[in-house]
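In structure tokens below, several structures.
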Structure P
Amino acid sequence: MTLKDLKDVTYYDLNNEINIPVNNQIPLNKDHDALAAFLAENVNANTMKFDSLRDRFDYLIKEDYIESALIDNYSFEFIEKLYDYLKSQNFHFKSFMAAYKFYAQYALKTNNNEYYLENFIDRVAMNALYFADGDEDLAMNIADEIIHQRYQPATPSFLNAGRKHRGELVSCFLIQANDDMNSIGRTINSALQLSKLGGGVGINLTNLREAGAPIKGIEGAASGVVPVMKLLEDSFSYANQLGQRQGAGVVYLNIFHPDIISFLSAKKENADEKIRVKTLSLGVVVPDKFYDLIKHDDDMFLFSPYSVEKVYGKPFAYVDITKEYDNMVNNPEIKKFKVKARNIENEISKLQQESGYPYVVNVDTANRDNPIYGKIVMSNLCSEIMQVQTPSVIDNKQNYTKLGTDISCNLGSTNIVNMMQTPNFGKSVETMVKALTFVTDHSDIDVVPSIQNGNALAHTIGLGAMGLHGYLAKNHLYYGEPDSIEFTSVYFMLLNYWTLKASNAIAKERQQVFHNFDKSKYADGSYFDKYLEKDFGPQSDRVKELFAGIDIPDIDDWKALKADIMADGLYHQNRMAVAPTGSISYINDATASLQPIVNRVEERQEKKIGKIYFPAPYLSNDTLKYYQSAYDIDMRKVVDIYAAAQQHVDQGMSMTFFMRSTIPAGIYDWKEGRTEKMTTRDLNILRNYAHHEGIKSIYYIRTFTDNDGEVGVNQCESCSI
């Protein structure tokens, strides 16, 4: 039987039986049966066998499956010791989905795709050996974190570690275009090159002059941003990663750009095919001034990037619009266009209802909380990366006359449930930071020199978290209740403290800090003010109980950390970011990111075998009532959870809103208990609430239409276990 063969297997049908209630109960035992059948019928039957560990490594090296340098860094006695330890931990997948996702997406296979060449322990060993780079103690520590699923590298890192023929280890990239043809051409080429590498690409178009702007003094000559969007979409479609999947990109535009309406309109289903973008994602960069204008129902002026750059001497994205708005309105040298602010607001909500886009980046919030010298101007494909950038200048030969700094995303995630059981929270985080540091140190994207330069100067990483709703349900807390919000704050305070400690230790050991550390709020100590003014440790009895046995830093600990960092610096410019976590959540048997679940038994469509059902982790009669669907939760509770984390996260977080087309009575108090269709006003209110609560970005809007089946497993939603 080959891996592509589904003949004579029972695991698929067993898993699907989860969706058939038995005496009004969800038959979770069917998932366990499906897991056992999958391991027997698929994995064991299709895994290549070796006489010894040495034979296995010899084969993998000889056939060019793994890098020989990987094991040259270690004695083989140590590799055997590492394997003995991993086997002794008795790891087992807990669900069919976890095992299926691992073997379908991550396990190394023969080139003809007929046999598996590794199991989960093998992939953990590859990650540990690769990221430790010859350090035996570190390799053991990394293996310990991953095998106990306290730490999960992002998909590109986990998948590619140690492979001979591999993609990049990083998840995504951020680049920007300036207002000239050389820069636009270089940007399109960069998008092609980065898409070929397998990363999602974020592109800032804010600096481009609007449609109708002059070119060389000729009025009406410029085509605006939409044609560039079409070129980028075609680029991502063409550079499709060896035909395996389409490239993925997002373009960002400042809301004060004159092309903002045509930018949004390009995503509408009824848009003219000449301008419509189907696969390209959209994001809007929103300064505080916009929220002020809609609050007072004022007119709003859109400013020509071409004339703004002539007046201010820098690209439009780098002008503080909130600060300069009145000056720009009153400056006759700046071309401007008047619209109603609330009309723009409603256009955003209409498109979000229709397509889920645009993402929203609250850029002034991001910069106000940014401890780094410089300006944040955009985000990435999942809206959680918030790092400073500087623009490049390109000459007619497509060479850099000024090399700016762009961004690559080096990500990993903690699994909250398992991290809360770690014997040493600080040591676990230190190990994760070291593993991520290897990724940033060995990332060399030379096809886009601005990204290569930015990564070399900043050494950025992004440690995040997943499994929050699962942890809350397991511990009988409702998502969004006060204790759940406090728990979230304390957890991310701990991540912040220990990533700072780890970064400081690396800086001291290497005698190296990130570029412009001396101009940061870390260097002058002001970053630590809030931690010296307030104790962010557990306050309620319930949250104190949850953190029992975990070392919680107090104000004196923060004072000591402040002194250490002011003396020896930090190696990483950025340390934390919360990504959406898709496939890695499944193999960890964790709920995704910090989001509430969509349904208690999730239905997913997999290309190779059809529908798969995934019961929420730790689902039982005891936890059932704590697993409310995201579609039935007031989204302000989601904002409250994310805001609790955001106050400790130096970058951003991917926060999704889940909206029903018809809102049940009582979910939102502004509905006054009435059941009616979701309106643009609902989304307007939520975006304003998120901005008020300090949320840096809103990722995607998912809308559930009653009876469209998206919630899935409706027949099981009210069942017991």
Structure Q
Amino acid sequence: MFAKSKLIALLLLTITMLSGVVYVALANHGPAGSHLVGVGPVSQADGYPVWYKDANGLTMQICLDGFDPYCGFLPGDIPNADLPVSFPDNFPEEAFYMLGSADMESAGGGRALLVLALEAAFATTQPVGAPAPGQQIVFGRVRIRIHNLQPDEAYVVTHPYGQDVVIAEPDGTVFVTEDIGNLLGGGPFGEALNSRIGPFITWDDFPNSPDLPNDPNTGLDAYIGDPNAAGPHAIKGSPFNTNFFRIEGPAGSFAGSPNLCADPNLGLAGAAATDDCIETNLFALQGKVNTTGGVEAKGAVYSRSTGGAGAIDVFGLSLPNQALQVSGSGLSTTGMDGDSAGNYFARVVFSGGLPASVRLTNRGDVPPSVADISPVDLVVITQATFDRDGADDDILTLADNNTLTVQAVSSDQAAPPTLTAYREDGTTVLGNLTAGGLVLTGLDVPPIRVVVKSSAQGESSEPVQISGPGHPIVPLVAIAGPDQAVAQGALVTLDGSSSTGDIATYLWQQTSGPSVSLNNANSAVATFTTLTAGDSYTFRLTVDDNPDVQPASIDEVVVTVEDVTAPVADAGPDQPAPGQEQFVVQGVNGQPVIRLDGSNSTGETGYQWTQVGGTAVSNLQGANSATPSFVLADDNPVEFELVVVGPGGSASDRVLITPLQDDLQVVSAQYRRGKDQWDIRGTATILGAPAGLGNTVSIYLGNTVDPTKLITNNAPVDNLGDWRYRGASATPGGRAPAGVNTQQITVVSNRGGGPTQFNATVRN
């Protein structure tokens, strides 16, 4: 009874959707102050934070040594394993501050996997497989994956960073991934502090484990675990004191599992069942304890007087109590002051030439960490105003002119740099400041704010203060549209929707020509049907406002009925024609939509499209319009006939649609069991974005297209025809490979490519 009541209480919490699974988030963080509390300076070598710090004071660094077995790299992770890691030419696509996982057997030999990580990777906007500057990301990950559960049942998952309720999919699977951090690339890296990772978990005998190497400077463990250990290891560090991986479900959920819970009261059926709970307290764990403070240059601002004497204010970031120094050409090496938060500052005086850069050095690191930065001047904007009334009398006249005034000064008085004003985007130039000022007249639209940049690289921005009278109201103007020449019997549209002002009423009136019946004469758009060839009609449009602020406005339009001529049908060129490929790529599941175009026909008052060849298409829309659409049933050509009718008779034309064929290939495929991660690459002949064809690839486990074994349905093809999927199997029904060295996969594209089979390599 207690277990069932507990589940009901848990299910009352907020429900969200993650990875397609109904997921009840129970613990965004551990107890107050228990999660990650600090992020270190960004390394000049690779663009990642030097360390992350938890509430226990433990700081972890990225393990980036390809020759260090404790970093856990596998063959292929580093492009050239014989050379040291270097950014970006010989750098892994992912690395870890901490990576922990627990693995159990559920019912029927199924798998239950938990992954906990603080991961360094690259944003999805990077070129495929190419680490790139500005694309660095760090995120905290909690991933839960379970197979062979009872369909549509709720399960309680307890792990070191919380307790979650998940609902099994109809095929008995659960796959939830929570990644918290700035995933757009280039920082800020503090977003990862908001993840559930923290404090860091460690082996239970850390920091004095007999099985881990010691740091020579501290005598304590240099790592939190060993990824190459003969087996998983007990851990500690959970803020909830739940240093285990446990899954509780209904009775019978885990029959036959070797990981059944020892306590019969656990599980949602309580003591009534012993096969409703599995657990393990053994984890695979890796991570390197940080031994450096690092250093990051946050800013260097200089000033100098007319006599040439000056100072550079230098700002840095590191751990507290570090030995930071500033040096540079013509500068005396100067120590930096620091605070308890790891912020550092030094004011360095100079009398000679300004150095091109200054170097911050953390002398406490071995080897010393360095960061270089170029000094810039300080730009201060003292005025940014826009006056719509240049006469300053609040009366706008033709003689007045819009006036933008910008004034700014630089901290470099010895060699005043050029100051240039820009609009708010920082790229549109307004002009250079002369004697510290810029006055522009005749500017129709003022900037929201001005940006002033110095040729000495300083920069500042300031919102623009606007004064002067308001703008005049939009005048009331009737616009009846251009004169028209139409066919006999045609339905004519009179369109006054381009009229301007605060329009309250529209009125269409016929002023000449044979009398016709106007439809919707009191609206912006009216219609009528022409009578006889050679007729001419004049219509007057009157628009008025309410209240009566401005006089009513009037405009007229003339409609002439052309002489009767024989119509000409034009069904358009056979497709694909140049520039039309995006309309005829073959698809699956009712995509894509094919469009026909008979709008170049002449003398017509009606259209009729009929399929005359090929497999019958589905969902033909607009068969009586100029531009109908339909969905291809297969990859065979189809032919359509267009018949147009008009006062002069009828005419026909045909168009042939030949679907393009997608040649879909797999270049490489592998699955890493320890990280529950696929890496599959290939090519296609029908492109995706930005070419406009929208081709994507779906991947399935096995040698058939089985929706219950979907790995992904959205591997995009780029504009060169390359595609890649790197991640775990999708929900619903994603499957991890069985314990073999190879596993067949099947790929298809949404533009008719495949099915194509390929043998994937399975690695631990």
- request: Compute mean count of other Cβ atoms within 10 Å over residues 105-112 for each of P, Q and report the one that scores greatest.
  value: Q
- request: Given a value of 1.20 for Rg/Rh (Cα atoms, Kirkwood Rh), for residues 337-680 alone, point me to the structure among P, Q it was derived from.
  value: Q
query: Of the structures labelled P, Q, which one yields -12000 when helix-only ellipticity at 222 nm (-39500 (n - 2.57) for each DSSP H run of 4 or more, over all residues; to 500) is computed from its coordinates?
result: P
statement: Value 208 of volume of the Cα convex hull per residue in Å³, for residues 281-456 alone was derived from the coordinates of, among P, Q, structure Q
message: Matching task: 14 is the computed value of relative contact order in percent (Cα under 8 Å, 6 or more apart). Pick the structure from P, Q.
response: P
- request: Kindly point out which one of P, Q the value 33.0 was derived from, the read-out being Kirkwood radius over Cα pairs in Å.
  value: Q
- prompt: Quick one: Kirkwood radius over Cα pairs in Å, for residues 417-512 alone came out at 15.4 when computed from one of P, Q, so which one is it?
  reply: P
field: Highest-scoring label, criterion being distance in nm of label points 7 Å out along Cα→Cβ at positions 313 and 409, among P, Q
entry: P
- request: Figure out for me which of the structures P, Q the number 6.5 belongs to, where distance in nm of label points 7 Å out along Cα→Cβ at positions 137 and 561 was derived from the coordinates.
  value: Q
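The numbers here are math on the coordinates, done by the rules we state, and not lab data. Because the structure is predicted, anything quoted here is derived from the model rather than measured. Cβ atoms are built from the backbone, for glycine too; each structure is taken alone.
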